[in-house]
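Below you'll find a set of structures to go through.
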Structure 1
């Protein structure tokens, strides 16, 4: 089922399947990929409790093996409507017998979206109802429509980093999705603006670790329309569009953690950038997207 929140600037539709945003209209114009399966059948899934590939599809937690599919199970989990007003909505997800077979923790997740003028604010609150510390990774995966105008092309757009930085891109294994930090495929020096071109994604996502800029702007060359994405809580950023077809979108993916490395020992608790929530405690992660 789709739920709608709106104000004078924005109208957003969210599915109760994974609390995934399915449509974003700013002043009537679509800004989000429409989930066309010809290109990619999703729009803005939430990645939890893992991001990307788990090596061999199985992780070990406290000596027990659990099947873990790419990007976790939250994106395919039905959510309960907790509350809704004209411009704000909250969904709730709780652990159950099915999730405990995939991830051995009792949890409650509250996913909130709120509109304030031109900006979508979101917070995700994770509560650990277990008796032991609960570790997880978290990723965002919105696919922004590019180009926004019929008179433009994909290459007419660019990503502007709030702060310049130098980054070495790790290699993504196209056969299994692991990320190898022992192999570097490209270096960006003092990167401030990244023009969009499809060839950058021939080897899958660009992966920025320890990112200096926690705000990026996706805009056309004249900087007349686009989005400003702020993600202070996230130490990594993936940028992706399918490498085999010229898709009409670009994904900006703030991550806390990432896919396994090919050298992974399979122990979930050794994954990068884990968030750890103590028993009977909560952790809230925030981000915002401004449209112009």
Structure 2
């Protein structure tokens, strides 16, 4: 049988874990797909892209970040936080669309140094939280802190990846950072304090080359992976993908270090309704993160909905 070739971007393992599992276990091949997983930001060095000081104006940070490859034709499908995906779809020049929520329901935590006096979200009034602009850490920090502090007292600044954010916090350049797994586990193992934590959805975005049959095949493979992640030993055999993201000179992680209930993987597709999208759009417009005319029909690929 001739397999259909497909290039799919994978970012941090916690967000793309079902793709790694499907690739490792041969589930894509079972669906007639020859999938090549493309690392986000291939060839780029995040340590060389760190600003001297955090950038607090989100308009000064490109929305694509490390996902610009879909605009260059380097891959056809990728996932990231839902708010960032909506913004990048708005900004796309390649007619990409949001197809579905992703299978990974992720969490980010806002953490402070072990010697910090901050204990609760309200303590971060007017304090600078390091994030990766137009990514989950950015939007979830606004969500977690905005309700407590209001816009005028919520400060976030672009630094870059979780490793770089942790270094800024260690060096005292910021008051707090937002990070996902495995960096939450790194931070807690090193004695850092969690101030707030929240779960959030992500979204799958594709260019027009991903037709309905291809999308269905990918989802069948992912659902086999999700079933494997939710039964037996669950995510434990695949924590290696997350552990490999952390340099051992920062922290040497083991499977036993992780709090496993943080990992949640659901069957796909998980479609957006107009009502759900409308609520997200209203929130993003209110924060100045999306244009008013970026309505459901312009962002969501309706023909994928059964």
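When helix-only ellipticity at 222 nm (-39500 (n - 2.57) for each DSSP H run of 4 or more, over all residues; to 500) is computed for each of 1, 2, the one that comes out at 0 is 1. When relative contact order in percent (Cα under 8 Å, 6 or more apart) is computed for each of 1, 2, the one that comes out at 21 is 1.
For structures 1, 2, calculate distance in nm of label points 7 Å out along Cα→Cβ at positions 193 and 209 and state which one comes out highest.
Numbers: 1: 3.0; 2: 5.0.
With respect to distance in nm of label points 7 Å out along Cα→Cβ at positions 193 and 209, the highest-scoring structure among 1, 2 is 2.
Starting from the value 26.8: which structure in 1, 2 was mean count of other Cβ atoms within 10 Å over residues 177-184 calculated from? The structure behind it is 2. Taking distance in nm of label points 7 Å out along Cα→Cβ at positions 257 and 273 as the criterion, the highest value among 1, 2 goes to 2. Looking across 1, 2, the calculation of mean count of other Cβ atoms within 10 Å over residues 49-56 that yields 23.2 traces back to 1.
Laboratory data are not the source of any read-out in this text; all were calculated from the coordinates shown. It should be emphasised that the depicted structure is a prediction, and the values quoted were computed from it without experimental measurement. Cβ atoms are built from the backbone, for glycine too; each structure is taken alone.
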